[in-house]
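Derivation of every value follows stated rules applied to the coordinates shown; laboratory data play no part. Keep in mind it's a predicted model, so treat the numbers as computed, not measured. Cβ atoms are built from the backbone, for glycine too; each structure is taken alone.
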Structure P
Amino acid sequence: MPELLSDTALIFGRYARQTLGSRFQILFGVLMPLLYLLFFGPLLSDLPLGSEGDSWQVLVPGLLLQLGLFGASFAGFAVLIDKQTGVVERMRVTPVSRLALLLGRVLRDAALFVFQAVLLVLAALAMGLRAPLGGILIGFAFVALLTVSLAALSYALAMTVGTPQEFGPVVNAVSMPSMLLSGLMLPMALAPAWLDVLSHFMPFRYLVDAVRAAYVGDYAGSAMAYGVLTALALAAVSVTVGTRVFRGAGA
């Protein structure tokens, strides 16, 4: 265990330094959610959201998870670059734990997207968001868990495909339906009944519902319970799959 922790810290530090050296990477990732916040948020003000909360309490949780969904899903491009430049080959001959190679990367991604989530929430507060501090912190925790889950799967996919031309379409085929059926922009309760039923088969919906519940101060309801269980199960399965792929690939 001590070796795993030290190896993970070593890999985390390596990729964290790369990220800190690129202000463009840090700030550009939050640009799209900020544009949604600026241009889409006011459109929700007249919708009958009822118990879902006000427009900002509905939109901001969705944007937080959108940040993790799209950012982490495409994280595997970094592995493709490492494979092409020989970094993966050099790592094969090191004694660093294969699990640490994965955890160091996904924890760096989680730290990056939580930082971007903080920037997004600060902008939302300036625009009128009102949410309890506990709910905001819970939202950051869900962003971190979602990032760990999707980044692990993204890295696993990148290890099994050969080119960006194979990687990109697969990610798009998964991420777009996930966004549409999870209710990131609007609660699925406002959708037609058949679409609402279909969305219950999308795990991300439960995370979105949980963060929205947290933003209105509902910490003990069924939405929170389902969201926490889904997020933890998704993270456990994703890290397990990612670790097996990394070990099998020898990277």
Structure Q
Amino acid sequence: MLDIFKFKKDTIKEKIQLDMERIPAHIAIIMDGNGRWAKQRKLPRTMGHRAGMKNIKMMVEESSNLGVKYLTLYAFSTENWKRTKEEVGALMDLVVEFINKEFEELHRNNVKLNSIGDISKLPEKSKAAVEDAMYKTRNNTGLTLNIALNYGGRDEIVKGVKEIAKEVLEGKLQIDNIDDKIISDHLYTSGMPDPDIIIRPSGELRLSNYLLWQSAYSEFWFSNINWPDFTKEDLRRAISDFQKRDRRFGGV
């Protein structure tokens, strides 16, 4: 039955009309399918990741042009450390390469680069590149690009709970005052709106430990397209479908 939620790439190159007054403020994407893309072409998995990295620039440009305020991309999960040393190393190198190659243009276009996840565990070169880019773009007021690195939804919630418990023990917070906002304020996405829509290419139909708290009322859009083949038309198609949905947030 879940197959009804899978959207295949439309071969008709029609212009997708969007209601510019109802563009989602926050779009989150699980950049999945790089390995499958490479396998279909009999290429190493690392080539799939490289192809996926090149797609990020286009997504940032299109999101910014449409007026999206936050774009959150799942780049490396807490579980991805289980992959081969070679693949993990290649992914970490791509982080540095992306920042070195695209930083000036992102900065020029007023994009604020942010990271969600525990980047303290990243290799020093990758960590330094991310921190430097975040610092230099901290005052930008355009699109906020969140790169989820060493990110896991459960890990994020555990971190937040520990911080809240510490504040309770120190007398800074009363247990009865803990509510949804307090918890949200102790997550990596503190101060940001929850994602309006979560997009997952590649045909998988799961969250994979991504934004578990924040996705409580997010809309989901799944596609069979592998991430390196995901185009701005596909992004527009996802937004168009989002605009047709009736979001009641538990109401009538």
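When semi-axes √(5λ) of the Cα gyration tensor in Å, for residues 164-203 alone is calculated, the result is 31, 10, 8; to which of the structures P, Q does this value belong?
Corresponding structure: Q.
Source structure of the calculated read-out (distance in nm of label points 7 Å out along Cα→Cβ at positions 36 and 60, 1.5) within P, Q: P. Taking -25500 as the value of helix-only ellipticity at 222 nm (-39500 (n - 2.57) for each DSSP H run of 4 or more, over all residues; to 500) derived from one of the structures shown (P, Q), identify that structure. The structure behind it is P. When mean count of other Cβ atoms within 10 Å over residues 148-155 is worked out for each of P, Q, structure P gives the greatest result. Here distance in nm of label points 7 Å out along Cα→Cβ at positions 68 and 228 was calculated and came to 2.1; which of the structures P, Q was it taken from? Considering all the candidates, the number was obtained from Q.
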